[in-house]
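Structures follow.
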Structure I
Amino acid sequence: MKTFVIIDGNALFHRAYHALPPLKTKKGKVVNAVYGFTSILFKVIQELTPDYLAVSFDLPGPTFRNLEYKDYKAKRIKPPQELYDQIPLIKEMVNILNIPIYEKKGFEADDIIGTIIEKIKNKKLKIKSFIITGDLDVLQLVDDNVNIYTFKKGIKDFFVYNKAEINKRYGLKPKQIIDFKGLKGDPSDNIPGVPGIGEKTAIELLKEFKSLEELYKNLESSNLNIKIKARLLEYKEQAFFSQYLATIKLDVPIDFDLEKAEWGDYNRDKVNKFLKSLDFNTLVERLSMLK
């Protein structure tokens, strides 16, 4: 079975920037996010040996979620400018390696990733997909042929989420993650959920009712605690809206050609030159070990 790897570019460069000290070139340019991103990329290629490889990025500006809910991700602290200044270099690195970049105004990288994964599924090809990210929102995309390759700590240790690991951590199926967030909310994205419904209660409700829809369909006749029932009724609209915000789009209008994502067709000399221009000598050595 062939392997397709898609990288959440924003998740990687944010992780790299915060995990590494402010590394500078001899000319004084801060490049810690570029170095960390490239280091992770090389590690992923070495460990997963992909046949196909792609990267997705967020674009500046509001997404459809921001337009429908102005407080979406409103509590996030804006990263420093020196992180944004490194994004063009990261994209240049990806382009030199001849890895296709996918992005779309009004959508998040997760939506692009979900759409690409769905397109591969629809082709019914024998392909194992890995999503490389630090954002567990994508757990909802996991199935028998889709795994999440995420960070454990720093940029060196990784953990793979499959269906079994999601069940082990949450006691839920991947598709139930959006219902889980509909009930519990998600503070990192400022998704409200149902006030007073925490992780434990949300999981118990989904184990019993399987989905948000079934929960509300059977709520009146259920034997749930009166206070919980009242709270669920009061915030029904908010629960479903939170579920909507947490749901990754699978139909973003993008053109995706799997063959264009075939990994390995790049000019090694150009990559070496780029790495040396940023004083990434250890990465030059690691490049020689890649396919």
Structure II
Amino acid sequence: MSAHGGTKAIVAALAANLAIAVMKFLAYLLTLSSSMLAEAIHSVADSGNQLLLLLGGKKSQRAASPEHPFGYGRERYIYAFIVSIVLFSLGGLFALYESWQKFQHPHGIEGGFWWVPLAVLVGAVIAESYSFRTAIKESNQTRGTQSWIAFVRTAKQPELPVILLEDFGALLGLLFALVGVGLTLLTGNGAWDAAGTGMIGLLLVSIAVVLALETKSLLLGESATRADVERIRVAIESDGGRIIHLRTMHLGPEELLVAAKIAVSRYATGEQIATAIDDCEARIRAAVPIARVIYLEPDLRRPPAAEGQEQAATVPGP
């Protein structure tokens, strides 16, 4: 990703959601539709999401300190986790509560502005579609041949998966609201409006669970992708080196820690070993530019069986 690509998608989503939230609140005040209120809260929550992602991106750029010698790259994961747990969950639980309340006391669309919620929802679909299109465009630059499900599950940058699921959920939520409001207008039965609100709540909670699981994995520390692990392996072995074991871990979306034990000849001098390690580090950084922190430990060549046991313990990235 580019961090620029992620920021562009976040700003597009933020602009769309702020405009949509204002329209939805206006529609709620004119009609007292619970679907419109749930959708308005949904848009406010989404706007908060984008602000948190922007804040996390800004804070992650701080220079490393003695207390945090590997830097602050994981700030982006932390704020994405907050988005998934707090804002999505609160938005979803509020919608479920509003749905329950409406089922207890159903009423039709009130006032003479029956057309307002339909007009607002159609306008919101157009705005969200633009935001979703931007997120898709930016994601395609790094997605490659992966399916969308695989991209969300393996992406090391949390912003684009969050925005993708957010916009996808918003479009589905608008569809639920359109159905609920439309059937309420046709039948005069507010239970349809309550049902649409409940579907919005279930959708938001489901998205929250998916995002929480994915960002939790990033917070725990994920290894490099299989492709990057292979590039690192080739870089180490391209000059006759032999890997005993290899470990990688993301310190942030664009920061990778590489640690490896490599076999050296027992007859090599200290200077030869140091030169070989320096050259190997340069090849790794050329092959995988995000490899910012590299630790290579030399060890004596051992029988292939012994080295094979250590290599078997290496866990490649997803």
Structure III
Amino acid sequence: MDNSGTKKAGVLRTYMGYDGYAPMVAYLGEEGWCLETEFREGSQHSQKNFPAFFERVINKAKELTKHPLLARLDSAHDSVENRIKAKTLDVDFIIKWNPRQADPQEWFARASMEGQWKETRPGKRVSVFSVFEEPFVDGKAYCFRRVMRITERTIDKAGQGLLIPEITIEGWGTSLDLPEDRIIKLYEDHGTSEQFHSEFKTDLDMERLPSGKFETNALIMAMASFSYNILRLIGLLGLVNKDSPVRHSAKRRRIKTVIQELIYTAARLVKSGRRLKLRFGCVCPAFPVFDRLYGSFAYG
């Protein structure tokens, strides 16, 4: 969260290269329900205090659903500690591998021995295979699987030949016993959470927080997550049905769309017969949805 040019408490240099905050947020399901928000200083590393945060999130998720849970974490959380924590909490995981100081040429040679190369386009071939690690932690041996994808490019996407082949290495640690391609496909939807972040920062206008006090901004973030979930619920119940004023079909609506279509709906507040009434215009596309939602929330 970019808060450059301010002297707010907790605004420090972030990994993105600017001054701001680095909150931790967890979402549930394809709808993006916000389960937990932990407000953090900008320089705090993502892994610091993460196991406790992770445990709170999983426990909350188990209270909401009986379905099996899959934790999807980015490379900032690639550690043995998190894998053991997931195993302790009885939850499957896919964690993006952090290559750190890994040598691409060594992995290229290993891919030539263990994987099968597949040419996806002229000048590009890919090898996908699994490796297993057996770390010892506190005198106990563990076995973890990692899916590797090695990509060699001799021609770039624009058709330009390369003098030196470009080698890209990627990996995903997982507890799932599924084919490699399926593991990679499951993780690719992690990009959807970036859309949830965007809705938090832009649609709710939470990029630059208003207070100079860290505790006050933490409270505002907590209130924002509560508002976010309410708007998400309104969008799912009101803007994905046939009476929705939004024309195209979708599984969910952005928070901005919910605000524009329902929250910004124009009406007059009229006091008549000792009662308060909302009077809408004679042509209001959002009224059927508004009326249905009000009835379900007020009397449901």
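Structure values in brief
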| read-out | value |
| --- | --- |
| Of the structures I, II, III, the one that 2.9 was derived from, the read-out being distance in nm of label points 7 Å out along Cα→Cβ at positions 26 and 162 | II |
| Origin of the value 17.0, where mean count of other Cβ atoms within 10 Å over residues 50-57 was derived from one of I, II, III | III |
| Which entry (I, II, III) yields the derived value -13000 for helix-only ellipticity at 222 nm (-39500 (n - 2.57) for each DSSP H run of 4 or more, over all residues; to 500) | I |
| Ranking I, II, III by Kirkwood radius over Cα pairs in Å, the structure that comes out highest | III |
| Top of I, II, III by FRET efficiency 1/(1 + (r/R0)^6) of positions 218 and 266 (r between Cβ atoms, R0 = 41 Å, to 0.05), largest first | III |
| When distance in nm of label points 7 Å out along Cα→Cβ at positions 186 and 202 is computed for each of I, II, III, the largest belongs to | III |
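The numbers here are math on the coordinates, done by the rules we state, and not lab data. Here the structure is a predicted model, which is why all the values come from computation and not from measurement. Cβ atoms are built from the backbone, for glycine too; each structure is taken alone.
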